[in-house]
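Readers should treat all values here as calculations from the given coordinates under stated rules, not as data from a laboratory. Everything numeric in this text was worked out from a predicted model, so none of it was measured. Cβ atoms are built from the backbone, for glycine too; each structure is taken alone.
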Structure I
Amino acid sequence: MTADEFRAALAGEFPEVVAAVTRYEAGSLRCEVGRFRTCTEEAIDGGRHWLAERHFRFVERVLRVADPAVRNALEVSYLEDFALGEHTPERHRVVKERMPKALRRVLIGHHEWWE
């Protein structure tokens, strides 16, 4: 999956995420993925755990078919930044209960507090 295919898939599944991308972020894959991560964190913080799980599952699916640029953006701007971001009991619980195991292993690899 190329960056353009990723953007199209994201828009198809999560138009609200694409709408949240600022004009300064638009066109930068890493910034767009970072906004996606922020939307995931906001979903958790807002109690919309089902939506965070949908985000996690989307990332898991995309990683299976991602080209190197998309893979890198997801691994760094989504997973690594999520792992090193604010760690709250609610985020920890949602990650533990709803994030696919493969993605959670990546978080733990960046910071063990996600165990």
Structure II
Amino acid sequence: MRRIDELKNEIIKEILQSEEYKEYRRYQTEINRKPDLKRQVDEFRMKNFELQNSSDVPDMFTAMEQLNAEYADMRNQDIVNRYLMAEITFSRLVSNMCQDIMEAIDMELDFFQ
């Protein structure tokens, strides 16, 4: 188990040094400097998350258009779009890594479906 812990720590170090993470943190810091904007961004992110993970949305395209229209003023700010794109990019990096690990090992998770 010790080798796994060493590799885990190496992975964490590499993630923290990655351009994806650095960019995400840079924009996150900028957003955090503006409390009202941060609150709006967080509201948008939460509503987006809820929409994406809801099975009760009959027309996802329309729902997403409505959400974007509701937050249009905020979304028109370059810093917001850069932050959200950096967040998506970094999240995909981590998600893909976790998915690759789970696909490589034989762990039955069919009950989640």
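Among the shown structures I, II, from which was the value 4.6 of distance in nm of label points 7 Å out along Cα→Cβ at positions 7 and 39 calculated? Don't skip to the answer; put the middle values down first.
Working: I: 1.4; II: 4.6.
Computing distance in nm of label points 7 Å out along Cα→Cβ at positions 7 and 39 on every structure in I, II gives 4.6 only for II.
For distance in nm of label points 7 Å out along Cα→Cβ at positions 47 and 103, which of the structures I, II scores highest?
Numbers: I: 2.2; II: 3.4.
Looking at the calculated values, the largest one is II.
Here helix-only ellipticity at 222 nm (-39500 (n - 2.57) for each DSSP H run of 4 or more, over all residues; to 500) was calculated and came to -26000; which of the structures I, II was it taken from? It would help to have the intermediate numbers written out before the result.
Numbers: I: -21000; II: -26000.
Among I, II, the structure yielding -26000 for helix-only ellipticity at 222 nm (-39500 (n - 2.57) for each DSSP H run of 4 or more, over all residues; to 500) is II.
I, II: which one has distance in nm of label points 7 Å out along Cα→Cβ at positions 71 and 95, as calculated, at 1.5?
Numbers: I: 2.3; II: 1.5.
Structure of origin is II.
For relative contact order in percent (Cα under 8 Å, 6 or more apart), which of I, II scores largest? Could the numbers behind the result be given before it?
Numbers: I: 28; II: 32.
Comparing I, II by relative contact order in percent (Cα under 8 Å, 6 or more apart), the maximum is at II.
I, II: which one has volume of the Cα convex hull per residue in Å³, as calculated, at 90?
Values: I: 90; II: 141.
The read-out comes from structure I.
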